[in-house]
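Bear in mind that the values in this text are calculations on the coordinates, not laboratory data. Note that this is a predicted model, so its numbers are computed, not measured. Cβ atoms are built from the backbone, for glycine too; each structure is taken alone.
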Structure 1
Amino acid sequence: MSWLWPEYIDQDLGLSHQQRKAIHRDAWKLWSQNKKNILLYLTVPIVYLALIPFASDLGGRMASMLGAAGTLHVIARAASPVLLAAGCFVIGGSVLQRYRFAPCVYQTLQEHGHDVCERCGFWLKGLPTEIEKCPECGTARKSRP
């Protein structure tokens, strides 16, 4: 299930379970302080509710275009709201988590004193200070005191 709810804290950082929980708690606080995150999160059910009246008709039209008739047509009409829910909540939630929550985790890791890339979470510990970019994604490395 790590593809759906990935662990954004690298296992090699050597953090205890309590430290990981504290970082996640602080990341959620940081995430929830940004009103844009809340609005984006609320758009997922709004999009679902707005599209649900059209899902059955769209499923029926798609089945007709593919030449399905009878039972297959009924199944396509019945399954389309379920597929819409999966698309909105699973895929939409995963995308929001990856692109809106993960940077909060990386920023919190930096605030807790861990040298990680703020964009991809790559562990920068041990890299020479003259390397100014993350070797994983190319993001400029923050200067450390």
Structure 2
Amino acid sequence: MTALIKRAGRADIDVLAAIHSTAFSHGDAWSRDVFNLQLAMPNVFGLIHQDGGLIVMRQAADEADVLTLAVVPAARRSGIANTLLREATDIAAGRGVQTVFLEVSTTNSAARALYTKLGFSRVGLRRLYYSDRSDALVLRLDLKSTP
């Protein structure tokens, strides 16, 4: 793990909630309670980047889902999301995960470009998935063929 990233624990809930509330609109931001519930589960792990980013993943057998990935607006396009996603997928692979899934808004071109660059491919569509009524692309990454 890089010096800029640490494993998120329940003691970090306030920091996680603050990053998330800055990165997402009020209706989409996770509360302290959501982070507390997620991190209490044995199959969920989170990472925090000291420059204002986080990722939370949930594992089920040999698959994992990116539950959330957030970077504060002032730090976007600086490589934080890339670093967090690579670190999280490395941890997941070490736990036996072979496939990672995530949803991304069809309107989020920056995130879509990052996921494409990292080798994710589209496997589905969820209509009207987000609070702004945008659709979500369901993306998949096969960790055995990650670049």
Assign the value 0.9, calculated as distance in nm of label points 7 Å out along Cα→Cβ at positions 24 and 136, to the correct structure from 1, 2. 2
Can you say which of 1, 2 returns -17500 when helix-only ellipticity at 222 nm (-39500 (n - 2.57) for each DSSP H run of 4 or more, over all residues; to 500) is computed? 1
Winner on Rg/Rh (Cα atoms, Kirkwood Rh) once structures 1, 2 are ranked, highest first: 1
Between 1, 2, which one scores greatest on relative contact order in percent (Cα under 8 Å, 6 or more apart)? 1
Taking 2.3 as the value of distance in nm of label points 7 Å out along Cα→Cβ at positions 40 and 64 derived from one of the structures shown (1, 2), identify that structure. 2
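Rank structures 1, 2 by mean count of other Cβ atoms within 10 Å over residues 32-39 and report only the one at the top, that is, the highest.
2
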